[in-house]
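Below, each structure is written out as C-alpha cells.
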Structure I
Amino acid sequence: MTKITKIIQLSDTHIVREGTLAYGVVDTAKYLEQAVRAINERLENMGPIDGLVISGDLTDFGTPEEYERFQRLIEPLKFPTVVMPGNHDDREAMRGAFQFENQSGPLNTHRIIGPVHVLALDSLVTSKPHGFLTKETLAWLKQKLAGINNEPIMVALHHPPFDTGIEHMDCQRLRNSEELLDILNNHKGAKQIVCGHVHRHITSFDDRCPAIIAPSPAHAVALDHRKNGPSDFTMEPGGVLLHTCSNDDICGGMGYRFRSEFVPLGTFDGPYSFGL
C-alpha cells in the first residue's frame, strides 16, 4: 500500500516585536505572513500536508513578546508542528511558549508524522552563533534510534553539519557534526537531515546521511564564496521546503525514500498551459 507523507519546513523567520524591523531593514512578520498565506493557497496543488517543521531562529531576540507574535502569525497553519531553537532563540522562553518533552535541559523533540520519526535536536549554544550537540542530546538521539529500528527518520536542527562555502557562516556551523553523522550512519532506513541558519537552499550528500538547508521566507545570507567575504544579507525571493517521504513506485515499493523541493514565495505569473 502506497504511503505518502508531506512535511513543510520553515526556517529563520526572525520575528521581532511589533513596530520594529530586523536589522533595521527587514519586516520579517510581513514575510512570514506571506509564507503562511502561500502555503495555504497552494495546499490543493501540493496535496495534504501532514506536518510542519520550523528549524530555528523563530525570533530575533528570543523574548516572550516575539514568541507570542510568532505563534499568532503561524496560527493559520493547522498542521502538527515541531520547533527547535536557533542561535537567536532563547531556550527557556521557548520552553514557556511551546510544549516540550522535558522541563529542563536541551529542547529535543521526538514527533511521529505518518511513518516519519521527526527527531528535532537542540544545537543552541547560549550567546554564541555556532552550534553544538551536547552529550545529553547525542545520548538522547542514540536512545531514540534504538527504538525506531529502520523506520524513516527526519533529523532536524538549526545549524548545518557541513560547510557551505560562505566563510563567515561556516565558522558558525555545527561544531561536532562528525559525531552526529557517525550516529546516523548506523540507521539503515530512509533518513534525512534538515536544517537552517544559512538562509539559503543548499544540499550536501554525505554518505552517512544527506542534509539540506532551508531558505528563509525573508532575507537571505548573501552568496559570497570569497575568502574573508563580508557578513551581508540580501532580499532575494524567499521560500520554504516541501519534504515528501513515500514508498510509492519511485522506489519500487521496497521501502521509504525522501525527496525535497523548493517552494518559492512572492508573486509571479502563471500557471500557463503548455498547450499539449
Structure II
Amino acid sequence: MKVPSCAAALVAATLLASLTGSAAAQAAGGDAKALPNVNMEATVKAAQIDPRRADDTLTPGAKASVLLVEQALRDRKLLDAQWVDGYFGTTTVTAFAKYQKSLGYTGLDASGLPGKTSLTKLGADRYTVTHVIQPGDRVASGDVVINTRTRSMLAEAKRLLVRDLVLEQGSYNPGGDPTSAGTHDGGGVVDISVEGLDAATRTAVARALRVVGFAAWVRNPDQDDWPWHIHAVAINDTDLSSSAQHQTGDYYLGLNGLAGRGPDDGPKVTIRTWEEYQLR
C-alpha cells in the first residue's frame, strides 16, 4: 500500500475541512435570505416632505424604504392597503404615530416621525434599519437647551463662518414665545441673533447654516413680530415638533417656512442633511 506524502496528506485534509465547513454552514442556515434594509435618513426625509406636497410625488431615494415601513404598518392593521404606496403622507404619519403610541410613547416620541427605536421595533424580523439618525442628549448652550446633533451642526457652521453664533431661543421649549407657533417645542430648532450684522453678513450666516443641514431663514419683524434674527431647523432631527417638521418639508419644496407658505427668500444652496454634509 502506498503511503501518501506529507504534502498530499495536507491537501486532502484541507479539502475535507472545506467540504465539511460548507455542509455545516448550510446546516446552520447558510441558505437563509438577508433581510431588506430600511434607510432611516431617506424615510425620515420623506416623512417631512411628503405631507407638505400638493400631489403624491415620491421623495427621491425613499420609496423602497417607505414601502417596507408601510407594509409593516398594514400588517399590524394600522394602515389600509391602499396607502401602501411608498408615499409617506399624512395618512402614513398618522399610522406611524398610532404605532408609537402602542409602544407607550407620548409627546415628541409619538409624533409620527420615525425614531430609531420605533422604526427598529416595527421592523423586527422584517427589515434592518441602516443610516441611523439620533439627535443625542439634551445639553445646555448658554441660556438655552439644544441636543448634541444640533450642537455639532452649529459648531461646523461657526467654523465655516469664522465667527460665533449667539442663540436667542433654543429647543425643547414648549410654551415659549407664542409667535414661534410651536416650532421650538421639540429639538433641532434655534433662533440666532443677527444684532449688529449687515444684510450681507446675515445672508452669509443663513447660507452657512443651510450648507451644514439646517433649513434656515433670515426673519424680519414684519414676518413674525420678532426683531431681526435667523430661524434654523435641523433637517431630519427626529425630535422635531410637528410644526418644525412642516417647515423642513416646505424648505425642500422651495417655500419660506411661514404660515403663508410664500417662496423661499433665502440663499440658494444644495440641500443636504447633516449626515449627507459629513459624507460630501
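Bear in mind these aren't lab numbers, they're just calculated from the coordinates by the rules spelled out. Quantities reported herein were computed from a predicted structural model and do not represent experimental measurements. Cβ atoms are built from the backbone, for glycine too; each structure is taken alone.
When helix-only ellipticity at 222 nm (-39500 (n - 2.57) for each DSSP H run of 4 or more, over all residues; to 500) is computed for each of I, II, the one that comes out at -12500 is II. For which of the structures I, II does the calculation of Cα Rg over 2.2 N^0.38 Å return 0.97? Checking each candidate, the match is I. Upon calculation of mean count of other Cβ atoms within 10 Å over residues 98-105 from the atomic coordinates, which of the structures I, II produces 15.6? Structure of origin is II. Assuming 0.95 is FRET efficiency 1/(1 + (r/R0)^6) of positions 74 and 218 (r between Cβ atoms, R0 = 25 Å, to 0.05) as calculated from a single structure, say which of I, II it is. Of the options listed, only I reproduces it.
Can you tell which of I, II yields 0.05 when FRET efficiency 1/(1 + (r/R0)^6) of positions 130 and 226 (r between Cβ atoms, R0 = 25 Å, to 0.05) is derived from it? Of the options listed, only II reproduces it.
When relative contact order in percent (Cα under 8 Å, 6 or more apart) is calculated for each of I, II, the greatest value falls to I.
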